[in-house]
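**Q** Please go over the structures that come below.
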Structure P
């Protein structure tokens, strides 16, 4: 046991600051640090619901399917706002594997067969409750059942891209792929290419 095992937190107060597309709360917590001193801390937390993401990989052609769509936070940084990403979406009450099969088909037009769970991770644990479930699946051209592009009633405007895995890795280095979940999946695929065949 280290001194950090003695640290603890107690929620004193929570106020909802916004409850639109996602809920934002202001928390007051009493945090007892590793030296035993208690401090009143203020933190804001986004109550993002769990989500899932998937890397679709064609082992015959060594390609991955990615999507490109508009992202407001990137736009607000005055950077190119059409972000290249792995398909992803909220669970909406479904099990992670069920949700990612649905999202992959809606966004890419590919029906996913064998889904492999990889890991789960918090996207930004300092401010968001979003927990991402990461998956991978192989596909080939016969798995395409539609053009993809997302759901019209949700105003999704998604471009589907097929990219060589090595080219996708080079796109990270050139700053063309800046989405963290996608970078994690592409790096995983590069390290585990043999097990995806």
Structure Q
């Protein structure tokens, strides 16, 4: 690390034109989450903080900065779906991010088709090539190192059903780049696309 490295303590500000945290921790998978309210209203929203956290059973999670409709819906029903955001669906995914009232159906807003799921009651995006049907396992309100409660909630869910477009399977092996997944970068508008050209192989030491 060079001695002239830019150093800052987040609590005192970063001193840069844009907070670099999201750009450093990235690119990140997009948590494109569908849910349904207790009253039956559908919701579809992308979340910047998302990932997988366990193999068996498979568990995924996303963090919502603010107690938003997705968190409220999932706590009420115990179910949600995650859809893979791909280059072909980038614009509809972005449209579903609009700040609208809870009664507004983002499926309709983004021109997407709600499809019936197999295990959970929440519909998923029919146009998505990969979908996880999930049941809520935990909701955690994050806190600071000092123990202060933050206005951020982490939602964890067990994957109980998986839909995969067969064109993404080659000899039974899922091809990550084939779907052209997009990932969130830093800044106000940066995204990245995975392509086969970026692939390299590295095996674990025996």
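**Q** For distance in nm of label points 7 Å out along Cα→Cβ at positions 84 and 108, which of the structures P, Q scores highest? Before the final figure, lay out each step's value.
**A** Working: P: 1.5; Q: 3.0.
Biggest value here belongs to Q.
**Q** Out of P, Q, choose the structure whose coordinates give helix-only ellipticity at 222 nm (-39500 (n - 2.57) for each DSSP H run of 4 or more, over all residues; to 500) equal to -6000 when calculated.
**A** P
**Q** Kindly point out which one of P, Q the value -0.58, -0.69, -1.03, -1.37 was derived from, the read-out being log10 I(q)/I(0) by the Debye sum over Cα atoms at q = 0.11, 0.12, 0.15, 0.18 Å⁻¹. It would help to have the intermediate numbers written out before the result.
**A** Working: P: -0.60, -0.69, -0.96, -1.21; Q: -0.58, -0.69, -1.03, -1.37.
Going through each structure in turn, the value belongs to Q.
**Q** The value 2.4 for distance in nm of label points 7 Å out along Cα→Cβ at positions 52 and 140 was derived from one model only; which of P, Q is it?
**A** Working: P: 2.4; Q: 1.9.
This figure was derived from P.
**Q** For structures P, Q, which has the highest computed value of distance in nm of label points 7 Å out along Cα→Cβ at positions 44 and 116?
**A** Values: P: 4.1; Q: 1.9.
Largest one: structure P.
**Q** Looking at FRET efficiency 1/(1 + (r/R0)^6) of positions 12 and 180 (r between Cβ atoms, R0 = 35 Å, to 0.05), point out which structure of P, Q has the largest value. Before the final figure, lay out the partial values.
**A** Working: P: 0.65; Q: 0.30.
Largest one: structure P.
Read-outs: derived from the displayed coordinates by stated rules, not from any lab. Quantities reported herein were computed from a predicted structural model and do not represent experimental measurements. Cβ atoms are built from the backbone, for glycine too; each structure is taken alone.
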